[in-house]
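Bear in mind these aren't lab numbers, they're just calculated from the coordinates by the rules spelled out. If you're wondering where the values come from, they're calculated on a predicted model, not measured in any experiment. Cβ atoms are built from the backbone, for glycine too; each structure is taken alone.
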Structure I
Amino acid sequence: MRTEKQKILILGANGQVGKELSRRAGNFEVNATVFTRTELDITDSQAVARILENLRPNTVINAAAYTAVDDAENYPEVAYKVNRDAPENLAKICEKLSVPIIHISTDYVFDGKKSGAYLEDDPVRPLGIYGRSKEAGEAVIRDNTEKYIILRTSWVYAAHGNNFLRTMMRLANERTELNIVDDQCGVPTCAVDIADALVLIAKQITNNTLEPSWGTFHYTSKNPTTWRGFAEEIFKELQTYNMSVPLVNGIPSSQYPTPASRPLNSVLNCDKIERVFSVPRRDWKEGMREVVAQLLTN
């Protein structure tokens, strides 16, 4: 007797995590239905409701977000529409249909002033519009549905999209010297690892033999570093491919002003997710090496 595969609806399939979810969901014996932003406008509540009512998925994973941290300062209405209003509509629909939702959030909900890793129940104090809009998105999900997982992560990178690793690889070919911020601390996290964690959680929360543990969780790779440390490890890896790399100078954030302030401490404590869902975590350098290899060999 064949067991019917679980159905997962993935929103935001063009983003870093969403794209990896689309690629890798099949590895976990699930049927994934994916939508990009052009295929489904998540801010259109009627369109989203029709999709969910027709598909009746076991779980919805919302990887859609407005992530342009600096642009959000100039376009707050866009950030809030995607990061707050859309999750609110989605949560209401999921509650009506009794469908669990997994929603991706960010370290930017914190101000970065804590000494030590942030716990899930630490007070949120976002510094800019992007962080505030994501915190608001968390709040409306909690307020509008009971079956939810909010997954905060940090410093996401992948072989596609706009991210620090890809920028450093491009600059390695263009510059002989770089100034990189070295007073912001976090954990680079590969989108592949986040995608795998999301599907593992989705399978567990829809397994009737388990009592789901709803709420907020943190997930990143292991071993914090700085942006300078991240860059230096990328360049060290490039050297193993006989590539020339720039000299890296560390600078304080004050010497690299941006429209939106960044948290100085983005380290998230991930004990809870390991304990509850037994989700594996690895050193961020492992994922970095895989992505570098992927970019250089494709």
Structure II
Amino acid sequence: MLNKKFTSIFYFFAPIIATITGILTVKSYEIPVGVFYPNLAAIIIGICLSLVIIYKWKNVKLVQIKIMAILSLLFLVSSFVFPAQLNVHRWISIDDLHINISFIIIPVILFCIHCFLQSKNFVFAIILFVVTGITLTIQPDAGQATSFALGALILFAMDKTNLALFFGAFITVAIIIANSWLRVDLLEPVEYVEEILYMIRSLGLIGYFAILLTAVFSFYPFISMITKPGRALPIAFTIYLLSTFVVTEFGHYPVPLLGAGASPIIGWYLMLAFIFKQSTSP
């Protein structure tokens, strides 16, 4: 019991390690550490939110998943209501607070797609997948569109009951990814958000070790669940998370966890909660 409890606590460490790394990095560059205050707040919010989902959400019902899916789409689309930055609509803005909503919502949508496929509600899964992909492409956010499409494709691929559905999803994924990269934004990078990896690597061996440590803690919870029942979801989350890191090498996209910003941290804790919830559900 003690070992299991320790392991569960161990799962929550990734954003903490990443945020400490980010703070020490910007401090070495004489950038105010206050840029990482949202990350600290997100860690508290994320841990609390994940614990509520794991321990208080007793029975996952299909009607709850449908409501969650609708609300997720509304939140994602709501980014178009707020002022754009160079014709880019990715944020929900409250005064000086800018929330990159897709980093929070995409994990929820992937979870909903998984639940729809498991319950054989293929129409809902396809609609949610297509509408989300189109929304991300229009924003435009090629990074999130690509990561989401690849994560969702894993879910469809591992649902072996409908081969036609998989091929349809595969074609849709190809279209979404191609279109999203044709609409790449012109936003300038913020060094402690999109270019934080370069800053950390400039610290030398210590920087590389910090990146490696963050990567291990970030991916371990999902990889450790791959051998358990319902492995499609942790595999999809692994591919999604990996893609969000990889796309930063091809454009000015936020580096999750290590970069300044609350949204990726909250999204990571949601993914953690969903795989724990799945593993503890009867």
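Where does the value -22500 come from, among I, II, when helix-only ellipticity at 222 nm (-39500 (n - 2.57) for each DSSP H run of 4 or more, over all residues; to 500) is the thing being computed?
Values: I: -11500; II: -22500.
Matching structure: II.
Any idea which of I, II comes out highest on distance in nm of label points 7 Å out along Cα→Cβ at positions 137 and 201?
On the way: I: 1.3; II: 3.1.
Largest calculated value belongs to II.
Of the structures labelled I, II, one was used to calculate FRET efficiency 1/(1 + (r/R0)^6) of positions 81 and 193 (r between Cβ atoms, R0 = 35 Å, to 0.05), giving 0.75. Name it.
The correct label is I.
For the read-out FRET efficiency 1/(1 + (r/R0)^6) of positions 17 and 153 (r between Cβ atoms, R0 = 30 Å, to 0.05), a value of 0.50 was computed from one structure; give its label from I, II.
Derived from II, not from the others.
For relative contact order in percent (Cα under 8 Å, 6 or more apart), which structure out of I, II has the highest calculated value?
Top value of relative contact order in percent (Cα under 8 Å, 6 or more apart) goes to structure II.
When mean projected area of the Cα convex hull in nm² is computed for each of I, II, which one produces 16.1? Show your work: numbers first, answer last.
Details: I: 16.1; II: 14.8.
It traces back to I.
Work out mean count of other Cβ atoms within 10 Å over residues 65-72 for each of structures I, II, then name the structure with the largest result.
Details: I: 19.6; II: 17.0.
Comparing I, II by mean count of other Cβ atoms within 10 Å over residues 65-72, the maximum is at I.
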